[in-house]
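In structure tokens below, several structures.
Each value in this text was obtained by applying a stated rule to the coordinates, not by laboratory testing. None of these values were measured; they are calculated from a predicted model. Cβ atoms are built from the backbone, for glycine too; each structure is taken alone.
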Structure I
Amino acid sequence: MHIHHIAIICSNYDISKRFYTEILGLNIIRENYRAERHSYKLDLAIGDHYVIELFSFPDPPPRPSRPESCGLRHLAFAVDSVDDKRTELISKNLNCEEIRTDEFTEKKFFFTQDPDGLPLEFYQI
């Protein structure tokens, strides 16, 4: 068994589409507008590996985030170098937390957020 994809609902489709494709660099597999639901569905990949369905819906409620709530806590992306990824994202005007070290694996990681405040982790492989 493996994870097929992760679904994310965004509050502003154009902003989130730009964030995931232009800032994070995910590839568009397909984009569909579902008129009956007034909703876009954007399938995104890392390389050729399908990973995220980005949805837009009219007036979705905000995501409770702090204090942490039940449900999805964050998405984590594996990267070769957290230092390089953090520098790249900061150059694209993203606010990134400081790099930390996982006390159990001794791997480096940091967090940032998507346009709706969904925490995103970048973890050294």
Structure II
Amino acid sequence: MKIEKLHHIAIICSDYERSKQFYTDILGFGIEREVFRAERNSYKLDLSLNGQYVIELFSFPNPPVRLTRPEATGLRHIALAVKDIEAAVRFLHSKNITPEPVRQDEFTGKKFTFFTDPDLLPIEIYEL
């Protein structure tokens, strides 16, 4: 098997409208398709970044709460690349989002930090 690329990341949210606003209005993802699946009482929102399909955002009635400890088994975080970490941090602060202090990757020398989405999913921003 030869994997060509990462196709998408699936995220389940607890408050669909709040998460939709966060990923589109704050992080700038574009809406490719939005579908309400009546049989599941669930929305599925396909999001893109720079024209590339990236995230499936799902809503389900009463999903269980995510473990938030970063060392728990499973998906640890998603990472988004930025050209200017300081500008990204200022932008997040302007949207009342407080990221962790900026750190430097000991192997690459690049700067990075973390913040969370409305359901406490860790998101990393990593400077190119």
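One of I, II was used to compute FRET efficiency 1/(1 + (r/R0)^6) of positions 46 and 86 (r between Cβ atoms, R0 = 35 Å, to 0.05), and the result was 1.00. Which label is that? Mind showing how you got there, number by number?
Values: I: 1.00; II: 0.65.
Source structure: I.
In this comparison of I, II, the computed figure 17.1 for mean count of other Cβ atoms within 10 Å over residues 38-45 is attributed to I.
Check the numbers for distance in nm of label points 7 Å out along Cα→Cβ at positions 30 and 78 across I, II and tell me which is largest.
On the way: I: 2.7; II: 1.7.
When distance in nm of label points 7 Å out along Cα→Cβ at positions 30 and 78 is computed for each of I, II, structure I gives the biggest number.
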